[in-house]
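What follows is calculated from the coordinates using simple rules that are stated; it is not laboratory data. None of the values given here were measured: they were computed from a predicted structure. Cβ atoms are built from the backbone, for glycine too; each structure is taken alone.
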Structure P
Amino acid sequence: MPDNDAKFFKALGDETRLNIVGFLLGNEHCACKFAELTDKDQTTISRHLKILTEAGIIKQEKRGRNVICSIKDSTVRNRLKNMGIKERKSCCGINEVANENLKGQKVKEIVKKRYSQVAQKGGSCNCRASCCGNEALSPIQISTTLGYSEQELAEVPESNLGLGCGNPGALGAIKEGDVVLDLGSGAGIDAFLAAKKVGAQGKVIGVDFTKEMVTKATKTAKKNGFANVEFKHGDIEDLPVESNSVDVVLSNCVINLVPDKSKAFQEAYRVLRPGGSMYISDMVLLKELTEEQKNDEDLIAGCVGGAILRDEYLTKITDAGFKLKKVIDDKKISKKQYKGLPVESLKLVARKGR
């Protein structure tokens with residue numbers, strides 16, 4: 001058997017690759033969609049797509065920010081059909097994906113509504129408020145327990161709404177001249193603290209999908225003369241930021257609110273330069289919640305209902321391509337601020353590449 005034929009048949013000897021080929025016999029697809037269609041992580045999908053491409057079965061074409069996959073040509077298409085490989089319709093048999101998308105949209109609406117109210121009226125949306133206790137704590141008291149110094153909190157006090165679960169900017173170096181991206185920047189406290197470190201030669205970009213938060217942070221930046229900070233309205237599952245353009249990614253108690261956490265980490269990896277770092281503080285679960293808890297709007301907006309198990313969270317980071325450099329567990333936060341719910345604040349440093 002010729003080497004090319006051997007590679008061709010070997011590439012088709014895997015169920016996931018057969019499923020991918022079946023979908024492509026029906027229509028071309030963005031490479032990013034196969035994770036949903038096959039229930040595999042994106043790193044695994046990328047490996048399968050590479051094997052299919054090298055075997056001459058499919059081709060990949062860059063279109064803007066997307067990579068579109070299709071069957072290589074009509075000859076290959078006919079050969080696959082003659083082998084009995086069936087065309088698969090992506091619109092059929094993916095009701096679970098559709099349901100997840102609908103659920104994700106509902107979560108986003110809950111979060112957006114609640115955090116819009118906070119931006120306009122103040123108060124807290126997370127479980128440190130009335131849904132979980134300790135509602136008497138002020139933003140300064142909350143942030144002090146999370147690792148912010150009095151000096152940091154005095155820098156731009158109006159940007160501190162007490163919505164974090166750590167101080168991600170303190171987890172690693174932010175150097176003068178760096179470009180820093182803050183995922184879910186809110187009123188801007190972490191962005192403004194980073195701006196002090198990067199100086200006039202650096203830049204900080206804050207992305208938040210709540211327009212009211214972006215407006216509030218932008219006004220604060222202008223009022224306090226932060227020329228090196230820009231706040232953008234956008235979704236961290238689809239960042240309005242160029243690839244390989246950022247030195248440091250920050251995020252504080254935000255990824256738990258995102259329905260597609262894998263996509264958020266993949267986007268963070270995309271925008272980071274090789275060797276860039278990601279500093280995160282976030283809420284994770286120590287054991288599964290009940291279905292009632294997962295659907296509780298207060299717990300969703302409070303950084304608990306949408307949280308996932310600790311090990312699953314870390315796996316999603318490494319699946320996106322990151323190398324974990326430091327992981328710190330803060331289990332005390334459960335009793336102090338979350339009424340004993342099975343959660344912890346996870347603080348970590350991850351790196352792209354070396």
Structure Q
Amino acid sequence: MNKIRFGVIGAGKIGTYHVRTLAKMKEVELVGVADIDLLRAQTLAWDNNTIAYGDFNDLLPQVDAVVIATPTELHTPMALKAMSMGIHTFIEKPICNSIEDAKKLNEASIKNNVVLQVGHVERFNVAFVEAQKYIKNPLYINMERLGPYDPRVSSIGVTLDLMIHDLDILLSIANSEIDYIDCIGARVFSDFEDISNARIRFKNGMVTDITASRITFERVRRMRIYQEGEYISIDYISSKVKIYRPKNLNPKNLSDIEILTPKIEKKLPITEELYHFIDCIKNSKRPITDATKSTTALKLAIDIVENMKRYDLPRFEEEKNETLGKKIADGFKSIYGIIDSKIDNIGK
């Protein structure tokens with residue numbers, strides 16, 4: 001098969017990653033990058049030996065496959081247009097803003113016989129890929145995805161922007177229907193929730209606590225899995241996995257605990273997910289992050305946002321005598337107050 005002609009729509013932060021990655025792939029001919037900001041697209045194109053387009057409609061007739069890395073509200077019309085032209089389509093997460101649109105996208109991929117993959121990049125993080133070998137029947141999972149504020153994504157809440165990565169991972173592990181969810185969140189800097197916390201119980205008894213924040217100064221991307229006889233720690237940023245196991249039936253101190261650290265070959269998740277997309281195109285495979293799975297993750301994210309409205313905390317208005325640090329502290333204080341009250345009511 002000849003090289004696959006690729007195009008990228010969106011020359012922002014994520015689109016830039018895709019352009020740089022595709023430009024290095026031998027299996028790919030990077031035809032161009034499109035963005036309404038033509039100067040931005042041109043700068044990116046110059047750096048990667050490709051062509052800039054100010055209108056994505058001019059790019060589509062030139063390609064076999066396209067990556068859509070635009071604001072979420074543009075995903076559906078752009079992807080539907082591409083797939084109607086027989087173009088294999090990769091959409092950055094979340095797949096779109098609504099379940100109705102997600103179904104339309106899935107139907108379009110089937111109707112036009114094209115591959116539709118969604119960019120849940122953590123599925124391709126080598127740390128998670130390795131950890132899957134050790135995950136059996138988790139009893140409790142703790143997931144954290146924290147980082148500093150980014151105005152670039154202020155038009156969407158942190159649940160759909162960041163937490164959806166972990167929701168996709170969680171649903172791939174759970175192998176069970178959801179029993180209930182309980183959530184809280186707060187708007188601090190934007191008009192959408194900037195911090196989100198969810199407790200999810202599955203019908204098989206597994207419980208998960210997930211926190212996503214974009215008002216935290218330290219970047220954290222980790223998951224802890226507790227199962228019978230084992231505790232697995234996954235760090236997505238360092239791509240490291242640690243497995244803690246007792247050496248005997250009655251461990252008395254830390255010396256009775258062994259720590260297994262699998263050797264992991266470093267690979268960029270975005271490179272791995274694009275290679276997976278290419279493989280699916282060449283061999284008519286269904287992506288592991290297809291529209292069906294992505295729609296399930298989207299539905300859970302939407303349910304979480306709706307659920308947290310019961311505890312919706314007001315956005316903190318700016319006041320002359322109030323510092324930014326105090327506003328953040330007050331926001332967390334409100335959230336922790338709700339958590340404490342919920343803990344106090346457990347078992348009552």
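Taking distance in nm of label points 7 Å out along Cα→Cβ at positions 7 and 143 as the measure, the highest value among P, Q is held by P.
On FRET efficiency 1/(1 + (r/R0)^6) of positions 199 and 287 (r between Cβ atoms, R0 = 30 Å, to 0.05), which of the structures labelled P, Q is highest?
Numbers: P: 0.10; Q: 0.50.
Top value of FRET efficiency 1/(1 + (r/R0)^6) of positions 199 and 287 (r between Cβ atoms, R0 = 30 Å, to 0.05), among P, Q, belongs to structure Q.
Given a value of 0.05 for FRET efficiency 1/(1 + (r/R0)^6) of positions 79 and 207 (r between Cβ atoms, R0 = 30 Å, to 0.05), point me to the structure among P, Q it was derived from. The value was obtained from structure P.
Each of the structures P, Q was assessed by mean projected area of the Cα convex hull in nm²; the largest value belongs to Q.
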